1. Output the label of whichever structure in P, Q has the greatest value of distance in nm of label points 7 Å out along Cα→Cβ at positions 236 and 292.
2. Taking percent of Cα pairs over 37 Å apart from the coordinates of each of P, Q, which one would give 10?
3. Computing relative contact order in percent (Cα under 8 Å, 6 or more apart) gives 24 for which of P, Q?
4. Matching task: -7500 is the computed value of helix-only ellipticity at 222 nm (-39500 (n - 2.57) for each DSSP H run of 4 or more, over all residues; to 500). Pick the structure from P, Q.
5. Hey, mean count of other Cβ atoms within 10 Å over residues 132-139 derived from one of P, Q reads 22.0; which structure?
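The numbers here are math on the coordinates, done by the rules we state, and not lab data. Note that the structure is predicted; figures quoted are calculated from it, not measured. Cβ atoms are built from the backbone, for glycine too; each structure is taken alone.
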Structure P
Amino acid sequence: MKEVSKLLEVRESIRVVDATLRDGGLVNDFYFSDEFAKALYLTNIKAGVDYMEMGYRADKEQFDESKFGPWKFSSDEYIRKIVGDNDTDLKIAIMADVGRCNYKEDIHPKAESPVDLIRVATYLHQLPGAVEMIEDADKKGYETTCNIMAISTSSKEDIKAALDIVCQTPISCVYIVDSYGSLYPEQIERIADLYCNAAAKYGKKVGMHAHDNQKLAFANTIEACGDNVDFLDATYNSMGRGAGNCAMELLLGFLKNPKYKERYAIKFVEDYMMPLKEQGVVWGYDMQYLTTGLLNQHPRTAIEFTKQARKDYFAFYQEMLNLD
């Protein structure tokens with residue numbers, strides 16, 4: 001059990017990262033209105049959020065622009081349309097996936113960009129590519145972090161080796177990523193210890209990005225927080241791929257630093273997230289996502305189940321057991 005002081009104290013090193021446009025964009029192909037994006041930006045400022053992830057910097061040669069909204073590509077020009085010169089304390093971030101971003105051409109020098117942070121996302125087998133991207137972004141003047149995805153399918157030895165490699169790069173933070181929403185708080189405690197020990201060796205911080213397949217995204221995030229993880233990802237009303245993520249309104253309500261103000265998050269959920277759901281955008285916990293979380297599987301099959309408006313949850317569960 002965590003010491004009460006771990007959960008009640010104000011820890012100045014904590015940073016809250018809003019991933020709504022990016023992870024939430026996976027739900028609606030990044031078709032957010034400019035009004036939505038601007039309101040989200042202003043809400044983050046008022047709520048005390050530290051970073052706003054504006055979307056992906058995806059390669060337009062790999063992804064058809066006509067099939068996605070602007071935040072799939074989050075160009076510097078489009079970001080400026082929303083944030084202007086961003087003369088605020090809120091830092092702007094984008095995510096760049098290894099193998100899906102033409103980073104040498106599409107990520108411009110920091111002096112020419114409104115972006116502060118490049119979040120490099122990688123699987124273990126892509127780590128050499130991630131190192132190249134991190135070093136490139138650092139040379140261009142950006143803060144960098146690294147999200148090592150799908151760690152629930154990797155061995156402890158492989159994770160330790162990966163951490164030793166990535167923590168020697170210029171990143172400021174390495175993320176625990178529960179991509180499949182399959183991890184439990186007891187596991188997060190052990191994983192956080194592994195990450196924090198590796199990160200401390202090189203003076204790095206650790207972050208947490210959770211998914212809600214088993215309704216544990218918030219629990220796992222505050223568990224990680226109590227285990228000295230500093231960078232905490234969240235999305236408004238949990239909007240994110242499949243079952244979604246840790247809810248911003250929950251996280252801000254939990255954190256004790258008075259700079260974080262959940263009332264603005266609650267107002268944004270009422271004004272903008274509820275209308276999205278009323279328009280038919282679907283995300284959040286459901287039985288199909290529970291199934292893939294329990295079985296530690298990628299949620300792509302559950303996402304397809306959702307798109308087909310299937311309701312035969314037990315048949316799907318049986319199908320997944322046969323695939324496992």
Structure Q
Amino acid sequence: MPTPVSSPSEFAFELALCAHLEEVTDWLPARQLGASVASPGSRIIDVCAVVPGPEFDDRSRITSRDIPATAIESEVGVGHAVFWRDAFDCHPARARRATDRAVEAGFFESEHRRGREYVRRATRYPDEWFSRLVGIENKPDLGEPGDLLRQLRLDVSLALFDEVVLATESYVTGAHLNRIPEEVGVWRFDPETGEREIVRDADPLATDATGVEPVEYESLHTDVALVSPADKRTARLRLAERAYGKGWRGYDVPGCASAGVDAVGRPVCSHFGRVVDPGAECGSNCPAFGPADPPELDRGALRDARTGWVADPDGVARRQSGLDRFW
């Protein structure tokens with residue numbers, strides 16, 4: 001059986017919170033996204049919730065996928081088509097990947113002239129499609145905090161999110177609040193009933209100021225990197241786009257006779273009578289395992305029905321001729 005990366009209760013708590021946020025807000029929650037800049041991959045936020053802005057509908061009309069930040073920040077414009085490589089100030093391999101993904105998503109239109117590929121934007125990018133990013137760290141049991149305080153201090157000092165929240169199932173005492181950075185909001189959430197109590201509101205963070213990101217922890221000191229406002233803007237754009245494209249139902253449902261999905265798409269087990277973490281709990285070593293076809297889970301249809309995200313937008317590209325590069 002795979003080694004669990006989190007306890008089953010933490011997984012179930014996280015999914016219940018995401019489903020709750022879909023139900024009671026217009027936010028787009030997504031799970032397990034990178035939330036560091038200077039040291040990519042060193043900080044993974046449990047939930048990133050994207051709060052829609054005034055141009056959200058314009059964004060949803062373009063594509064259901066994420067659009068690469070590299071493509072958005074390139075010199076590719078709406079009117080005149082340019083040679084793809086001339087529009088990027090980065091390594092050609094990175095530019096090539098961004099171009100291909102932008103064409104596949106319908107954000108770029110592609111045409112070929114004398115064996116060279118030229119691209120233009122299919123539409124203007126709606127810069128105000130999201131208004132805030134809320135980072136949520138889940139810790140159902142505050143009696144087992146792990147690296148919680150270090151993670152929250154990083155989130156506050158880097159200020160990649162507009163707000164940072166700690167979500168827990170535990171009773172929150174004054175001693176808990178005193179240890180948690182004062183800028184961090186605190187929610188008490190019951191995954192069984194869906195009741196959410198705001199114990200403390202989150203303070204807004206300075207997302208447009210230089211951030212401080214710890215990158216190396218030593219016994220007597222901590223090495224930090226200063227993250228410029230420009231780098232933070234790019235990181236926030238990348239984070240918002242990845243959250244838009246990914247959502248929170250990224251798990252595989254196991255091929256087991258006991259497996260099923262509930263009304264909001266969470267994996268459940270009829271044998272144990274609860275939500276299960278397929279990556280940590282399911283497999284041939286489980287006593288309830290019985291080979292079967294995986295239950296159907298239409299992630300796109302569920303997300304489309306429960307949020308402002310559109311599974312199959314009409315798109316804005318007039319033509320995509322990039323396929324002929326392979327001939």
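1. Numbers: P: 2.5; Q: 4.7.
Structure Q gives the largest value of distance in nm of label points 7 Å out along Cα→Cβ at positions 236 and 292 among P, Q.
2. Values: P: 10; Q: 24.
It traces back to P.
3. Details: P: 18; Q: 24.
The correct label is Q.
4. Values: P: -11500; Q: -7500.
Source structure for this number: Q.
5. Details: P: 18.6; Q: 22.0.
Structure Q accounts for this read-out.
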